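Structures are listed in the sections that come next.
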Structure I
């Protein structure tokens, strides 16, 4: 089958986060099964857009700010319109990783006008909003989104929010996890002995300042441990630097900028422990990718996969306070056998519940149904 996915933004800084990794992982698995795949997106980075991203053919136009002050939502390039029109016409099925943004709006319109069957996956990005700009955008966006054959959702909260946005009689909502591929055990060969990693966007929900406060507590007992921080700044870098200064952690907590997806996975594989202090996190891809490379994880009980992690004893699930985060990190740093057990349990959890192969099986069923005129 000819399968086209659309995501809003691809960049060499990984700023758009999880949806890009989900799209490329799904497409990579599908390509390995003999399908002809492609990814359409805006590109933001140094130089021209690459021909591939994570091995997936990329069809891109350079991102431009068309609506100032709206972040990702205001990015577009009018050259994307003929590209979407052409590729949508050639595709057997479209899969749109959709949010409230101009790229998603254009992709939905192209799918509907071209009469191509499509799935939409919103990654928690389409939830009820009462602002005037959101209501105005939704007058165009929601009727197009309702034309999807199905909407793929992750959690109860996302499903409830989407039902409210779509109104009665909307498309079917289908639970679909974000799959990852378990990496070879050799990925841990370069693992650092005393490195606790934060790798996520620097935004309020991710709580990077809580990571710094946790680092101060761990540093007081284990001064040899380092705490690298990586991720695109979405408004919290200044607060992180202030917290580092207040705690006297200069040189201990170091901001290393952004990483593309491949580099991020390699960085996860090197860390002793990965910590994600985020709350209201529907489906943390960073946690799954850490588990997949065998890196022990510390997270909070307010993430969408906390119950599964507890069921498999695959991570230290805390209340998110710096004190509990620090306690969990110290326990892992002090106990190599515990780290090994958690790493093994994490791989089992990924294989059992978050397997990319299982996700691709279900996508193939949907694509076959839609591409066959179902």
Structure II
């Protein structure tokens, strides 16, 4: 007769695996220490803020903030993702900065548009956000001192330049002091099943960027253009048979289901936003600068201007021409280049261009950024 098997006993002296209560107790102790360290960090940030104020330096230092966040991501050994570490430190910095000064930030609203998400990515939650209706209104808020900073779309990898933004640089004396490169992931949001959708709402650009997906998966649905992706989400919430193309954050805010994710036709869809303010950012060694100029209407005038960049060994990353809104017409040229306006080669080129052009302006220098979700 076979002997009854008995569960084997752990060897004498072997450590038992911790139970749920013990693990939670360890987490509670770590949370207490994390909170203490976060507050200690904030106290040091306040002291730094006092020194900056005494020396006339601005509260917001995008170059330093990006340096701190990038170092934290590099130092992390997991299991948290770099994106998670970035989010944690972004809010730590935002909270500490708010103890020095609660920044006022204007952006192209309403809430939960991609402009809002880009503003959150750059400044964190601990600022006073001011959503406005148009791109010119963002510039006006900054120019009048009603906002410390503004955030405006500059270009999209699919649709190209944002004409309203470039035009406003010719009208008001604001500076570019930062950038945000936001990966755009469009989602189909609704309160009904896909088969019940009659209309799909979104901005013209979003509908255009999802045109092939809509034709394939929603051939009978009528696309309807609205002012913003957030407005589209509101309509999807309130109208029967309506859907929206918007962000996943908009789905959570407006109590919508994500019917389909990442429906953009091009997977590398990216929008670059400019942070605008009164001054350029400090030099980091990894910078971009933007300039704008008007030249004579004669053969070779543009070639002469471009030769300045070659002569000073400056790499242009973007050049764009756009018409000047005035009776006599004319064109302005927007150029982005690698380097800071305080770099010797850039300064030399600025002086040469100022002599060769009818109008020349440095729009700002700012740290180069990496794309984020």
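Any idea which of I, II comes out highest on distance in nm of label points 7 Å out along Cα→Cβ at positions 238 and 270?
II
Suppose you compute Rg and Dmax of the Cα atoms in Å, for residues 214-301 alone for every structure in I, II: which one lands on 20.8, 59?
Working through the options, I get structure II.
Which of I, II yields -0.64, -1.14 for log10 I(q)/I(0) by the Debye sum over Cα atoms at q = 0.09, 0.13 Å⁻¹, as computed?
Considering all the candidates, the number was obtained from II.
Given a computed value of 18.9 for mean count of other Cβ atoms within 10 Å over residues 206-213, which structure among I, II does it belong to?
II
Can you tell which of I, II yields 4.1 when distance in nm of label points 7 Å out along Cα→Cβ at positions 38 and 198 is derived from it?
Structure of origin is I.
For volume of the Cα convex hull per residue in Å³, for residues 30-101 alone, which of the structures I, II scores highest?
Structure I comes out on top.
No value in this document is a laboratory result; all are computed from the given coordinates. Note that the coordinates shown come from a computational prediction; the quantities given were computed from them, not determined experimentally. Cβ atoms are built from the backbone, for glycine too; each structure is taken alone.
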